[in-house]
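The structures come next, written out as structure tokens.
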Structure I
Amino acid sequence: MPTKNEELQERKDSILAIAINRYIDTVSPVSSKIIADEISLDLSSATIRNTLAELEEEGYLTHPHTSAGRVPTHKGYRYFVDNLMNEIIFLEEEKKRIKSEYQKQSLELESLLEKTSQDLSTLTRYTSIVSVDGWGTKIFCQGTSYVVEYPDYQDVQKIKNILEALDEKKSLLEIINRDLESKVGIFIGQEIALSEMSHCSLVVSSYKLKQGPSGRIAILGPARMHYDRVISTLEYFSNLMEEIV
């Protein structure tokens with residue numbers, strides 16, 4: 001039987017997970033009523049409001065002055081990806097299609113990496129970055145146009161800063177080539193260590209081709225990104241490249 005502290009933590013985790021998932025999908029502050037409609041636990045409206053207030057006090061949520069609803073902070077996203085995110089299974093049909101395309105095409109390495117970058121961007125609808133060890137500052141970057149489509153990036157200066165940072169190949173390589181503690185590394189906000197991208201998230205994975213070099217593949221998007229989809233896509237492409245290329 002769970003202890004009282006475990007029950008309280010389960011309540012917090014459930015409410016935070018709903019708040020973050022809803023915000024990712026809608027880009028709108030999440031109210032206690034929305035939580036009440038979705039949560040599986042038997043909680044009163046007052047309990048939900050109190051828990052939201054606690055999560056805000058602890059720095060996982062905040063709220064715009066113009067709204068009673070909450071939005072996630074970077075600390076909230078970090079807790080979410082470390083503890084609450086559901087694993088998403090890449091559709092088998094999509095896997096078969098992509099693998100078949102790779103097996104059919106006899107592409108030069110440069111064309112293959114450019115295609116990988118394009119596929120990653122198309123599938124995630126974020127900006128993709130592919131690097132190759134030993135190729136200097138040459139990288140493959142696709143989907144920069146998606147930056148202007150994010151509803152929470154309507155500040156023209158923010159967009160300009162991100163696009164300029166994507167042009168700084170040397171800095172970009174330093175960021176994506178950092179040591180990863182696991183197969184996929186997730187950097188949120190200031191963890192990226194580049195002020196122009198302090199409102200972004202960066203998800204990075206490594207690859208090693210059978211008959212060729214190694215490198216990194218990465219996805220850059222808003223802090224409000226679909227982490228489960230991005231991680232699943234990166235893991236699949238990383239494994240695919242190692243398996244058949």
Structure II
Amino acid sequence: MNLNLKNKTVLLTGAGKGIGKKILELLIKEKVIVYAVTRNKSDFKNLRKNKNLYLVSGDITKQSIINNIFSLAKKNKHVFNCLINNAGIRQRKEFSKINKLDLDLIFENNFFSLFKITQLFSSQFKFKKQAGSIVNISSIVGNIGFKELSGYASTKAAVDGLTKSLAAEFAEKKIRVNSIAPGFIKSSYYKNFKENKSKLYKWTLSRIPLDKWGENLDVAYLTLFLLSENSKYINGQVIKIDGGWTST
């Protein structure tokens with residue numbers, strides 16, 4: 001299937017590891033213009049130079065970094081028409097022990113930075129006729145909740161709520177907004193989880209009808225589909241990709 005990604009200029013956050021890295025690899029293969037952002041510059045060390053790839057390292061929670069990304073694109077005469085909000089952190093902590101600093105940290109990384117970057121992205125469409133697409137990487141935790149993940153769950157629930165609201169508000173700008181809510185995926189924490197929490201790992205498998213964790217590539221393929229013109233009537237959805245976890 002042709003992904004119809006011609007003339008796309010993509011901004012991808014959290015591009016250095018796991019799902020974000022796999023999305024970046026697919027975008028490079030599709031030969032679209034992509035601006036990839038990661039906190040650690042070392043995450044990009046194995047990437048080959050590519051004329052369509054612009055790498056930015058920095059803390060996405062800092063407004064200055066966000067501004068720099070858009071300034072760089074403007075300097076290069078590029079205008080983003082696709083945004084993938086993938087940057088985020090996990091936070092496992094008992095509810096009674098979560099303090100304001102913990103909440104500030106998780107919301108700054110998982111929600112407020114996404115909010116700010118989406119504002120700048122959408123402001124480009126005031127005088128544009130070309131359609132746009134935003135994909136927010138959420139989590140099934142935002143919908144069903146998990147023990148000791150209340151802070152993290154709150155941020156992902158906020159992302160899903162924002163996704164639905166913006167889908168309605170941005171329709172007149174021809175911007176579609178969708179969320180992908182992964183379940184258990186073999187991302188950067190998978191190996192440590194499997195080796196050090198074997199009992200919990202086996203329990204997760206017992207809950208997944210497909211009896212396996214998903215691959216980063218599974219989420220990456222879905223992301224590119226939602227950016228493409230093949231998904232032009234999909235808007236305001238939170239699409240679970242969890243091997244059937246939430247169906248049981």
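Assign the value 11.3, calculated as mean projected area of the Cα convex hull in nm², for residues 35-138 alone, to the correct structure from I, II. Checking each candidate, the match is I.
Among candidates I, II, the computation of helix-only ellipticity at 222 nm (-39500 (n - 2.57) for each DSSP H run of 4 or more, over all residues; to 500) that gave -15000 used structure I. Structures I, II were shown, and distance in nm of label points 7 Å out along Cα→Cβ at positions 11 and 219 at 2.1 was computed from II.
Comparing I, II, where is relative contact order in percent (Cα under 8 Å, 6 or more apart) highest?
II
Quick one: distance in nm of label points 7 Å out along Cα→Cβ at positions 99 and 179 came out at 3.4 when computed from one of I, II, so which one is it?
Details: I: 3.4; II: 2.9.
Comparing all candidates, it corresponds to I.
Out of I, II, which one gives 17.6, 55 for Rg and Dmax of the Cα atoms in Å as computed from the coordinates? The structure behind it is II.
Computed from the coordinates by the stated procedures, all read-outs in this text should not be read as laboratory data. The structure presented is a predicted model; accordingly, all values stated were derived computationally and were not measured. Cβ atoms are built from the backbone, for glycine too; each structure is taken alone.
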